[in-house]
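Next come the structures, one after another.
Taken together, the values in this text are just the output of simple stated rules run on the coordinates, not laboratory data. Model, not experiment: these values are computed from the prediction. Cβ atoms are built from the backbone, for glycine too; each structure is taken alone.
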Structure I
Amino acid sequence: MSENRIQGAAKKAAGSVKEAAGKAVGNERLQAKGAAEKAAGSVQNKVGKAQDKVGNAIKR
């Protein structure tokens, strides 16, 4: 598993927490930061998945 998948999943989780906390306390800035972090983590996770597929294809 690539490092990008691990880091992306962690960013996505942290972003979800920040977004939920922002919603809970009515802090739109925290909510927006959480949503942005969540999106960035999702993209990074997808990059990691692509790296894994390329790596697996090369191993064959």
Structure II
Amino acid sequence: MGKLDKPTLELLRNSPQPLTLVEIAQRLDKSEKAVYRTLKRLFEKGQIDSKGRKYSAT
């Protein structure tokens, strides 16, 4: 598990609506590239869902 996995999952679980990559990166104060890698890993593990370009916890 990457170091951004837990904060990203918590952010998505606590968000009332799906968030974009840019919104997640801004809220976590991390680069979009780092957040993208995290989202890809979490999506492949089935821990998050993606609808268009917005992400939410499963």
Structure III
Amino acid sequence: MAEAEYTPETVELDKSQKKSRSARNYAIAFCLIAFILVMFFGTMAKMASVIAQNGG
């Protein structure tokens, strides 16, 4: 069986593709940060209610 040769190929993005990729990256980052904040504040609220019930 013959080995395949590795040939690196590069693709240059045009201006609109770069702008689209940047916008998509910002949207993903925003959603990730929002998810982390929702989980954090939800956890803090749940912990606060448990502490309040147990006389913390």
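Taking volume of the Cα convex hull per residue in Å³ as the criterion, the top structure among I, II, III is III, with the largest value.
From which structure (I, II, III) was helix-only ellipticity at 222 nm (-39500 (n - 2.57) for each DSSP H run of 4 or more, over all residues; to 500) calculated, if the value obtained is -33000? Computing helix-only ellipticity at 222 nm (-39500 (n - 2.57) for each DSSP H run of 4 or more, over all residues; to 500) on every structure in I, II, III gives -33000 only for I. A value of 16.4 was derived for mean count of other Cβ atoms within 10 Å over residues 15-22; which structure in I, II, III was it taken from? The correct label is I.
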